[in-house]
1. Tell me which of P, Q gives 0 when you compute helix-only ellipticity at 222 nm (-39500 (n - 2.57) for each DSSP H run of 4 or more, over all residues; to 500).
2. With distance in nm of label points 7 Å out along Cα→Cβ at positions 100 and 132 derived from the coordinates and found to be 2.0, which of P, Q does the value describe?
3. For mean count of other Cβ atoms within 10 Å over residues 148-155, which of the structures P, Q scores highest?
4. With relative contact order in percent (Cα under 8 Å, 6 or more apart) computed per structure, which member of P, Q shows the largest figure?
5. Given that distance in nm of label points 7 Å out along Cα→Cβ at positions 124 and 140, derived from a single structure, equals 3.3, which label among P, Q identifies that structure?
6. Comparing distance in nm of label points 7 Å out along Cα→Cβ at positions 28 and 60 across P, Q, which is largest?
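Values in this text are rule-based calculations from the coordinates and carry no lab data. Given the structure is predicted, the values throughout are model-derived calculations rather than measurements. Cβ atoms are built from the backbone, for glycine too; each structure is taken alone.
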Structure P
Amino acid sequence: MYIVDRSARFLRGFLLSYGPSSIKRFFWDKEYSEEKWSFAYNTVGDCVYDHLERHAANGSILDMGCGSGNTGTEMDGTVYQSYLGVDISEAALNKARKRSQEIGRQEKNHFECADILSYVPKAKYDVILFRESMYHVPLGKVKSTLDRYAPYLKDGGVFIVRLFAADLETSTSKYRPNAMLEIMANEFEVLEKRQYNQRGQPTVIVFRPKARLKN
């Protein structure tokens, strides 16, 4: 049974990173409709919010892989002017829209359904957030994905990424998220990086494109 479960988890993870958008949308819609992620609907006080609120600069936030809308409803509403959440699951976005409306943020919180690997922003943002969603970017595409989004950062804008760098149960180091963090640290200018002493040892890294040397 353990081997079967492990194989199923591997197949799911592979399809959510490398599968076509239609397959990814099917999986996420099914899981959100079945309330598989209900345990994660409340993350008030999460370690990412201090970083996010500090860098939002009363400006705009693009949340890639926003899920059921935690970020847009739990962070301090006074620290940003506009928020756009993007997710591949319409089922998740329906929850996010409802939550924003319930707390009166429907005018400043907006949502779009798209695959983060192909989405093209229509504006520039003070913060582009990948909160766990970076897991679903193939390791070989981490830098190119960030490079593609970099032009949509405003002057002084930053990327913020939150990842679990360790196994949730054993706290042993996980190769793939740590490899992603290494790419970000090597290829971009890191402003903040902190691993929190919480279950799974979440890491938040804040960075921006390296300044180009002028001729």
Structure Q
Amino acid sequence: MMNATCPSCGGDMKFVSKSTLYAACPYCSSLILRKDLDVELVGKLGQLQDDGSPVQLGTRGRYRGRGFQVIGRIQYRFGAGFWNEWYLDVDGWLGETQGMYAVLFRAQPAETIPKFYELTLGAAVAIAGKTYDVKEKQASHCIGGEGELPFAIESGYEAPVADLVGPDTRFATIDYSEEPPLVFVGEYVEFDQLEFTNLKPVEGW
């Protein structure tokens, strides 16, 4: 673990993962870049919205027998509400929206990924040798982030995203906010399967 001082407000910061490059200051929401043993201010993030999620930084869980810890989050707004992308210390993501969860990992498919405007609902898309059907496509907006992140983000940027499903619980997401697009593959997972600990108290649970 690396300790650092926020160059914006002077607050104490900790980097849990050795591979993390960016972190949001928990005191002033500044985005900080780690450079060897030093840090650099690179931006400012928006205020996250309370969405009732029981997951929080420091939540631990298990996926397919492997333990993980939640070390970061990006929050997005879309037409029907919010969703969270929780960054895990195993270099994966826990997607959460409306009580549904998916565990995803970055993929580098050999296939050519269709452009966002080319996708139609129900169309088949090949990713890493497997076929998925387009379930949903929408433009979302980044609200902000917290904790450690593998890349820089900026509040307010638009992220055109397509969600795809395969047989059984297979799931994929294509993020068109970059070129070439970012592709993530994984599966839907039931809440209890993830064996969470250190969840945030939520009224009604």
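1. On the way: P: -11000; Q: 0.
Going through each structure in turn, the value belongs to Q.
2. Working: P: 2.0; Q: 1.3.
Structure P accounts for this read-out.
3. Working: P: 14.2; Q: 17.0.
Result for mean count of other Cβ atoms within 10 Å over residues 148-155 over P, Q: largest is Q.
4. Numbers: P: 17; Q: 21.
Answer by largest value of relative contact order in percent (Cα under 8 Å, 6 or more apart): Q.
5. Values: P: 3.3; Q: 2.8.
Going label by label, the one that fits is P.
6. Working: P: 2.1; Q: 3.3.
By distance in nm of label points 7 Å out along Cα→Cβ at positions 28 and 60, the leading structure of P, Q is Q.
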